[in-house]
Structure I
């Protein structure tokens, strides 16, 4: 029987309650829906917010949408691979980034989108799952936990109600009420400067690149999106008021003074103060945080929403493994251990990029220009910047779900090369569903590299076994051809033979038949033993 707060109506029980119907919450619901679990999304607003807040994507985000089965709907609305330029006050190029059409992960490395469309696609994706429901107009007002459930107290038009879930995930943004209920606090700093963000429709515009104007007179950013949309961002200067900037006259004057567009439709303008903060605790019992509820960062690296979606990717398969009894609940402790350091690094990068853009002192700006000018004298530096090397490749911090060995390949995201089966070309992710582990061999059957215990565990986890450019001796293993030169170079660089790859595509361990059972599977082995003991009892 569903439990309820006193004086409230009990809603039907669910496996996971997701608080917040933004991109992160909706993605968590889609991923858990794919795994067959009951999910209830709770959103205090009466519908999707419909505001174009985030605007940039990265390859990890597109890979996740593909794994969720939604990339085909999202792709037509993407502006893919725009050049990125940092210009000084005279319009001279400080830094130039030219992203390739496709990167090592099988998708565009950088581009823009329209957030209301992205949210509608995510919401529509939930209709595939009969066990997933969205309750708009339901505000979370309380939380109670015990050893087996999290009971969420709600306020709605119909009155007070309660929802009993096995776990609850707070994805309710930077001002998260759920974070307060967990007793978690944001640690970090707030920028002294505020920025005016203006989303417009400029019919027939021909902007093709993202431009950061590092102009001490007024730092600003210009970002095109698919179709007729352009976003402008202007730094608030001393003596200016929010009301002046947000007024129709003030906003239009800024756009007209800094661009060649004189007739634009302003869809939205807002003044933001940027934060660089991370929650001190991402999990308390059966309650967890993700997205802006867990961390806030300046926008200069374009990682705000992307970081939240990476939280969803990291957390969802672990929740699924715990819910279906395949793993011990302790694996949920790896979530913050893996993600919080990665987020902190990205926040620090975003702050460094902000320090390039935001100087309003001519002396400081001149020093910046001179330093970057000297760096640009190095071809190695120019090539590093041009290929987007500013943003480090995807990785996670070590945890109990990665090997502790000193091995540079562990914790990296597995590239996704093109592969061939029976004359048909496709991407490697085709052979690993979102919640599956993969055992990957290069020119050898990876199944022979595992102990009997680990093979049994991975069989119970319905793992995928793949051999590239070799032959199989085990009927579990699918053999594929791979002629991708970039992937071949990656294999050579890290000396890869066989790998254990997690459902989120990060490398858990390197396989070696001379070693004993893999420690990264210990919590799965323990869950199997406890299940067997319960059945025997």
Structure II
């Protein structure tokens, strides 16, 4: 039966909320009669008011909750009451489907307390164990730990979890007439033929922010060539905007801190291009149909959080440590300086003219920065296509092979022709051999548990062998980093096993090992030029919930 009450929990920033819009559109298409509620963090929830298909927005005040917890004492009771009130209000809605797009232990507990029958994403079992329900949610969690070989855009994970599968439906945000009028007043009259280029100056972290002097030099170049430059950002970016405006020599429109969310969307809709880091306004520009030239360095990666649409231009630092870990504070963020104003100006000019040959020429002249053009593959999944044929790297080959493997595993898509990459695939071959041991153990466990009189001693012995094998698999993944994606995905799958039906659990265990063997063999075959072995059993694997 189609769910009639759906809740989406996304307690991240406003760019991530915009990235849920294709999933919401997929839910609306599949369940046209359903009421869709979004639970969002209060500071960023206003963006949900412009996302089509959202029926109601519940604004969760995490700042208040955090302050109460830090205060302690009697405030702890008030924090408890606040959480209880929120849960009571949401439980009263009697949701039938819940999607948790926030991959955190806090939201896992929240979803466990909410108790929606069909919950996808991070959740909590009644006995307090974290689980990640839905294979695309587990893959997303896996790739967050292995971002150097990130395979899919965040939006495609969201869409798949929503049941919409893959698709090229873009981000969506509806700008009202009042916001359009305010943006027109900020921008002023634009001469015929004058191109407007917006510059998003700020970022959530310094390591994500292009230097002010680089923005100033880019603004000088663009204004001298007749472009209208408008600076966008939040109130906290005002000092940065003043510095950039002065260094640029004037002639720029400073809109930083002068727009609300809707007015920012309207302003970006009037621009011909936006230059930005990996920011929320980048996703807003995409949602209102404005081309983006995006700069990726530090912890930002174009492959998982890049602009979800066609023909956006991405410049990615070639630093060997990119993308750096979110938990690491870099003391020498040199990668921000590798993307020069000259390169960005060439990319902007090429994108405005849709001159892909000029973009390729700019890419070929670079030895420290990679240039990508966004688009969609035959299955409707987002992809970043390298421009200018840069030299292949180890992570490029692994990313390609992992993408093909997961599309075969989760979507049933036939693998592409193998490539002779020159990578050592011994780690994948050894992993496949270990997985086949697990298949055999799982089969023996199922046999021991079958019938009216299960062999308890044999079940216990096999359980110990499986535990030792799983420890061996974990060590293998840590010592052969190219296989870590597969072993981590396997571990998440094992963590998801629930219940006390031993025969059923044995069957699930055997299936997980069989999947791991298939994935390792396919990766090996794709990377060393051989054809991966076809699956001969477990035909319903691609349909697993």
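Read the figures in this text as sums done on the coordinates, not as results from a lab. In this text the structure is predicted, and so the values were computed from the model without any measurement. Cβ atoms are built from the backbone, for glycine too; each structure is taken alone.
Kindly point out which one of I, II the value 75, 65, 39 was derived from, the read-out being Cα extents along the principal axes in Å. Here the read-out was taken from I. When FRET efficiency 1/(1 + (r/R0)^6) of positions 72 and 312 (r between Cβ atoms, R0 = 41 Å, to 0.05) is computed for each of I, II, the one that comes out at 1.00 is I.
Structures compared: I, II; top value of distance in nm of label points 7 Å out along Cα→Cβ at positions 280 and 296, i.e. the largest, recorded for II. Calculated for structures I, II, mean count of other Cβ atoms within 10 Å over residues 344-351 is largest in II. A value of 5.2 was derived for distance in nm of label points 7 Å out along Cα→Cβ at positions 288 and 424; which structure in I, II was it taken from? The structure behind it is II.
When distance in nm of label points 7 Å out along Cα→Cβ at positions 96 and 136 is calculated for each of structures I, II, structure I gives the greatest result.
When helix-only ellipticity at 222 nm (-39500 (n - 2.57) for each DSSP H run of 4 or more, over all residues; to 500) is computed for each of I, II, the one that comes out at -9000 is I. Quick one: log10 I(q)/I(0) by the Debye sum over Cα atoms at q = 0.21, 0.22 Å⁻¹, for residues 464-527 alone came out at -1.12, -1.19 when computed from one of I, II, so which one is it? The read-out comes from structure I. Matching task: 2.0 is the computed value of distance in nm of label points 7 Å out along Cα→Cβ at positions 56 and 208. Pick the structure from I, II. Label of the source structure: I.
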